[in-house]
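Engineer: Take a look at these structures.
Every number in this text was worked out from the coordinates using simple rules, so none of it is lab data. Owing to the predicted nature of the structure, the values given are computational and were not obtained by experimental measurement. Cβ atoms are built from the backbone, for glycine too; each structure is taken alone.
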Structure 1
Amino acid sequence: MKLIYITASMPYGPGEAFFIPEINELLKRDVEFLIVPRSPSGEVVNEDAKHLTDVALKRPLLSAGILLGAALETLRHPWRALKATARLFTEDGPVVLLKNLAVLPKGLWLARVARDWKADHIHVQWLTTTSTMAMIASEMTGIPFSCTAHRGDIVDSNMLETKSRRVSFLRFISEDGLEIARKKSKQPLGGNLFVLHLSVDIPRLPTKEATFANPPVLLCAAHLIERKGQRYLIEAVDMLKDRGVDIKLLLAGEGEQRGELEAMVEQSGLRDRISFLGQVGHKDLLEMYERREIDIVVLPTLHEGIPVTLIEAMAYGVPVISTETGGIPELLKDGAGIILQPRDPLALADAIEEVIGSQSLREKLVAAGRRRVEDGWSTSNFFTTTMEHIKGPAENTGSGE
């Protein structure tokens, strides 16, 4: 199986590290692999993504080489290029159209790459312009393509109905995501739609005894942006300080709200309790779990799919606290974690105090969380299900040679 895998930027830049376990599983199973990032940004940030540069084709979104490849592909198949371009003119509005036209040259260039490399299948992350690239390449070559949809990309609704009919399959990472897609769609969605959660490697549980540090260490690993809700966690830490509950909070990540959040910490007199770690590599984060340096993972997010940061913490036996939004209830149901309403610092403070005050509760959360991940979020389950859909019968909606 020769598989082209399209990302937004990964393995370059800080984002999309949560794809790495699934890609590693495909590589381990001898799938011949070519990663094509739409907009490769910067250098490799995540240590455990460095080996992926060996199978990545790093090209900018637009360059002389991209334009030349697009022109040659258009000359080779002018009618197909016209059809692929015309398909971008949908009722989703001028903003969506302009975004899709921006990736048209790279989609045409990708068609040449896929044909010359003799790809069997194209899979793409995100139901946005990355999947537009894949759809164009599929239209030009007849090579089937599929897509993994997350949450924000579904809400953006970039040719949702059209793409659902063109893909060989459309994977959603949560039941919530599939429900959003159905509500957003003005017409019944077509194609092969299914839910397959994001997966992680299931590690051996650390042998070090699971006791709380003194003071207990909490981690929130997320971009420092408004929708991740770190401000409510800072308010919760302030409440715990007033109660005499001593904890240490680590905020891992970067983002536009860092200055505002640092000011909150300073004004609340919490500098001795809250530390900003900046961007932490994926491998470094997992090593923190493995060494039992983290006692609780908290994600007070306002909007989310199913965060891999929670799945990985649960796999390593770290109890988690998060909010009732997106696909999180799917992950944390049946006592696998504590679920709270968003924007509620008091509830956050109460939950944190409850967990650190009860070793038995911690043990229940750890056991239930680990079972939950083992049952539905393992990379081996991902590989089996994905290959069934790639190799299974699916109408090839491309044009072919």
Structure 2
Amino acid sequence: MAENGHNGFPLSEGWTNLRFHSAVSERDEAPAAVSEAIGATLAALGDRVDVVFLFFTADHRDDAEAIVERVWLELDPQAVVGVCGEGVIGGDAEVERKPGLALLAASMPGVRLHTFHFRGDDWHDVLEDDDALRERAGIGPETRATVAFGDPFTTPINQVLTAFDRAAKGIPLVGGMASAARQPGGNVLVRNDTVLIDGMVGVSLSGELEVETVVSQGCRPVGRPFVVTRAHDNVIDQLGGKPALEALRETVNTLPEAERQRLSNGLFVGRAINEYREAWGRGDFLVRNVMGVDQEAGSLAVTDYVRVGQTVQFHVRDAATADEDLALLLEGQVKSDRPPAGGLLFSCNGRGQRMFEEKCHDVGAARKAMPKTPVAGFFAAGELGPVGGRNFIHGHTASFALFRPKKV
């Protein structure tokens, strides 16, 4: 059992009193695992638990209803949202390839919580109706963030993100896609005391808190930026007036040998979110895979729609680059005189020990940067988080939601 305790700010310091607790259990049997997590949470937070973010592996999927019932009755929160994943994160541990259960519980006075569930057949009712989406998701003028978990087989995530950006402009949508199953019907989602198998669940948080997001895409730009001068759909035909493949070759030829070696891990293109900057760096690009090359046409196909006039730059990714990117993006937390009271971490299921030699890499980086901040989450099949003020789904990414009390 690994755990880390509550973090709060006394009212006398001028903050609302947010308190969090993270717990994780690696017990094989679900009843023992949930007992361990609930016991540790009650010891830390007492009988004031407002929200629980719940994560468990496929090993516990058959016991999902019993797990949820105990969390709902014994912790007695206002809201529970959860998801079944390939691995879970909590305390100081990342649990991969074995049974795991983790939760982040919080006492949040002054925060309004609204849980929701969009069924797999609900989307046509809300994706084109902003008012309906806001009402169903509980989004209003004081909403600070929405945390959501989706079943990838029954959630049209790109359309969902577009709808949220339009209906709830500027409000971060963070979370991840369930990763416990490779076929429809195998994932489990949780809303309050109910276990579900389709669509998307979530909770919108409004009122007396601040939510900061950190999205580490694990890449680093190389070469120089180019302007897209000819493109169609997801194909880049020309960059800077020359065939895209020629621009790529020129970029590769300018790289040191070590950088060229990183290209063996895959080639990526970053699209600048803000076209009006004079210079771009880490965090300014939405990174997408290059999925194909047409040697005859000299074009590149990417996993994104592109248009003429966009600024793009090639990117590289490997374990060292991902480690460096995460450390740099968490640097602000190290220097902050206001450490987050709690945090959620959604890591790609392609990270963890698939990417890094050491165990517990992402949560270790979080604990190093924020030693007093309880953190929990899961390994997702697609991570949700904003870049440049817009919400996206990512791959090979570590996405954080960090909660701070609002100054009063």
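Engineer: Of the structures labelled 1, 2, one was used to calculate relative contact order in percent (Cα under 8 Å, 6 or more apart), giving 21. Name it. Before the final figure, lay out the partial values.
Structural biologist: Details: 1: 16; 2: 21.
This value belongs to structure 2.
Engineer: When distance in nm of label points 7 Å out along Cα→Cβ at positions 71 and 359 is calculated for each of the structures 1, 2, which structure yields the highest value?
Structural biologist: 1
Engineer: For P(r) over Cα pairs in 20 Å bins from 0, in percent, the calculated result is 27, 53, 19, 1, so let me know which of 1, 2 that is.
Structural biologist: 1
Engineer: So mean count of other Cβ atoms within 10 Å over residues 167-174, computed for just one structure, reads 19.5; which one of 1, 2 is that?
Structural biologist: Working: 1: 24.8; 2: 19.5.
Of the structures listed, the value fits 2.
Engineer: To test your reading of the models, identify which of 1, 2 gives -6000 for helix-only ellipticity at 222 nm (-39500 (n - 2.57) for each DSSP H run of 4 or more, over all residues; to 500) when calculated. Intermediate values should be presented prior to the final figure.
Structural biologist: Details: 1: -13500; 2: -6000.
It must be structure 2, since only it matches.
Engineer: One of 1, 2 was used to compute percent of Cα pairs over 25 Å apart, for residues 183-302 alone, and the result was 37. Which label is that? Can you show the working numbers first?
Structural biologist: Numbers: 1: 37; 2: 45.
Comparing all candidates, it corresponds to 1.
Engineer: Looking at structures 1, 2, which one was FRET efficiency 1/(1 + (r/R0)^6) of positions 135 and 351 (r between Cβ atoms, R0 = 41 Å, to 0.05) calculated from, given that it came out as 0.40? Spell out each step's value before the answer.
Structural biologist: Working: 1: 0.40; 2: 0.70.
The read-out was computed on structure 1.
Engineer: One of 1, 2 was used to compute Rg and Dmax of the Cα atoms in Å, for residues 271-390 alone, and the result was 15.0, 52. Which label is that? The partial results should precede the final answer.
Structural biologist: Values: 1: 15.0, 52; 2: 16.9, 56.
Label of the originating structure: 1.
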